[in-house]
Structure P
Amino acid sequence: MIRPNSYEEIAALIEEGQSVFFFTASWCGDCRFIKPRLPELEAEFSELRFVEIDRDQFIDLAVKWDIYGIPSFVIIRDGKELGRLVNKERKTKEEVSRFIKGVIQ
């Protein structure tokens with residue numbers, strides 16, 4: 001899991017390659033529910049980079065991308081959004097896996 005510390009790092013990840021952006025926050029119970037499953041998702045989708053974005057630290061990005069519910073996932077390839085699973089509901093590993101498969105296949 002990549003944890004960028006600046007908007008410049010995030011911009012570089014957006015522009016090149018294929019990434020799953022995981023928007024989260026330390027206070028979010030539903031985020032803490034899915035976070036332990038992320039290493040399994042990273043193993044299942046090893047061709048993707050997983051990027052953890054602290055919504056509170058990067059609130060301007062969350063607003064720009066209309067991320068108003070967390071945990072949320074956005075898949076980007078070479079600067080273009082391919083798909084999003086954005087809402088404030090709890091997500092299971094299976095639900096996130098189906099979402100990713102539906103976007104990249």
Structure Q
Amino acid sequence: MTSIKEWWFFSRSILGALLGKSSLITLLMCIVLLMSALGVVYSAHINRQLFSELTQLQSRRDAYETEWSQLLLEQSAWSAHGRIEHVAISKLGMKVPGAKNIVIIK
């Protein structure tokens with residue numbers, strides 16, 4: 001029973017000290033400090049989320065760049081002059097015209 005009475009008097013004295021004029025400013029400053037701390041925690045959380053999204057987007061960008069370079073290599077292989085000439089001769093039956101068949105237009 002003594003501990004309950006002691007706790008009651010202690011909490012009452014703390015509350016009385018906080019309700020004084022000078023302590024009201026301290027209470028307001030504690031509330032502002034708590035809100036500021038919560039703001040820091042929230043901004044750190046948002047920062048971590050955005051950084052995670054950034055790394056995912058960068059890895060996707062790198063994959064796209066790799067695919068783009070492979071497509072450029074494939075395009076250059078398919079458009080090589082030797083391959084086009086071979087396809088024209090073998091599949092389409094085309095041939096290089098002779099010198100007397102060439103007409104120059106001016």
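Every number in this text was worked out from the coordinates using simple rules, so none of it is lab data. Since we're looking at a predicted model, the values are computed, not measured. Cβ atoms are built from the backbone, for glycine too; each structure is taken alone.
Starting from the value 3.5: which structure in P, Q was distance in nm of label points 7 Å out along Cα→Cβ at positions 8 and 88 calculated from? Matching structure: P.
Work out the source of 40.4, 124 here, i.e. which of P, Q gives that when Rg and Dmax of the Cα atoms in Å is computed. Before the final figure, lay out each step's value.
Values: P: 12.4, 33; Q: 40.4, 124.
Computed on structure Q.
helix-only ellipticity at 222 nm (-39500 (n - 2.57) for each DSSP H run of 4 or more, over all residues; to 500) computed as -29000: which structure among P, Q? Derived from Q, not from the others. Highest-scoring entry among P, Q, by FRET efficiency 1/(1 + (r/R0)^6) of positions 32 and 96 (r between Cβ atoms, R0 = 35 Å, to 0.05), is P.
Which one of P, Q has distance in nm of label points 7 Å out along Cα→Cβ at positions 48 and 80, as calculated from the coordinates, equal to 1.7? Answer by label: P.
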